[in-house]
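I've put the structures underneath this note.
Quick note: the coordinates plus some simple rules give every number you see, no bench work behind them. This is a predicted model, so every value here is computed, not measured. Cβ atoms are built from the backbone, for glycine too; each structure is taken alone.
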Structure P
Amino acid sequence: MRIVLRRGNVEIVLEVGDLTEFSGDAIVNPANTRLVMGGGVAGAIRRRGGEEIEREAVSKGPCPIGKAVVTGAGKLKCRYVIHAPTVEEPASPSSPDKVYRATLAALEEAKRHGITSLAFPLMGAGVGGVSVEDSIRSMARAFSERGEGLRIYVIVLNPETLQRAVSALESEGWRRSEQS
């Protein structure tokens, strides 16, 4: 299931799937500031892509919220993982502001590295405790500010979450579009 939304010059492709199966340039890891890849999305990335992703990330840390680091992607189909902290410590709470700052940092790091297609999970919405709606609204604010020229995907786990995210974005003025 895939829904494409557009606002201005920015397009977001929302789809149900497995982030670790994304075959574009990069996936985004909603990291902790220590860049340790324990549970949640980070743990799934480490399990699928290999321990070398975590080793490289930790060697570049710590990384404060509002910054991001890029590593190789190990055995994943994409080329890079962008680690953008949404929480201070593993399993600590996130917030809409932290999600916004992490998303903005991921987009800026993508542009710095020539990454043009990248996939995000719902940042901060798992262990971080941010609602689906607050997560996608905070992410979309960053997409509107720095997403032009990028192919942005948001990959969620199930159709219900997809519908909640789409409804939240439509209430913010995003409109469905034909995929370009």
Structure Q
Amino acid sequence: MYELTTIEDTVRIPPSSFDNPFDETAIEILNRKYVGKIDKKLGIMVMATEILEHDVGQVVIGDGSAFYHVTFKALFFKPVLHEVVNGEVIEIIEFGSFVRIGPIDGLVHVSQITDDFISYDEKQSALVAKDKPKTLAQSDFVRARIVAVSMKGKTIKECKIGLTMRQPGLGRFEWIDEEKSKKK
């Protein structure tokens, strides 16, 4: 789930950026500092979107930079258990596929792709169903449900998201469309 939140912080603007527009410079600095970082309550910061207000900058002796107290809006992504998400398959491996959902990747284990037996086809670099004509390959778009969330750590690489596509209305978009047309 995406959420916009208001945050306060201090931004250090170096002298080389004094001539640049303040809002653009401050957002760039905040994004370099926070994008991809995890807050236990808010989730993963995707980006700072706008500066709402700032005070007059203060110059610190010996530094030359100006420090501004700013209030800004930030966009966060927090995976929620049982949430349905759309994503793109970015990697196929023997035991499943990694799906990019927003700023993070989730794993769909082979046992959670479909009710059919799934095997890994190394030549195609795809996961193939045994009885039904279903394959899953890199760049496929899918709909999945979040079944496990572990937001331990301070970076995206330390997070684990488990996904399933075995429920009705989930799976590769083409599979979902086929199911809808069968019901009509």
Taking Cα extents along the principal axes in Å, for residues 63-158 alone from the coordinates of each of P, Q, which one would give 30, 29, 28?
P
One of P, Q was used to compute Rg/Rh (Cα atoms, Kirkwood Rh), and the result was 1.16. Which label is that?
Q
Given that FRET efficiency 1/(1 + (r/R0)^6) of positions 7 and 167 (r between Cβ atoms, R0 = 25 Å, to 0.05), derived from a single structure, equals 0.95, which label among P, Q identifies that structure?
P
Structures P, Q, by relative contact order in percent (Cα under 8 Å, 6 or more apart): label with the highest value
P
Volume of the Cα convex hull per residue in Å³, for residues 55-94 alone: greatest across P, Q for structure Q
Structures P, Q, by mean count of other Cβ atoms within 10 Å over residues 103-110: label with the highest value:
P
One of P, Q was used to compute helix-only ellipticity at 222 nm (-39500 (n - 2.57) for each DSSP H run of 4 or more, over all residues; to 500), and the answer was -11000. Which one was it?
P
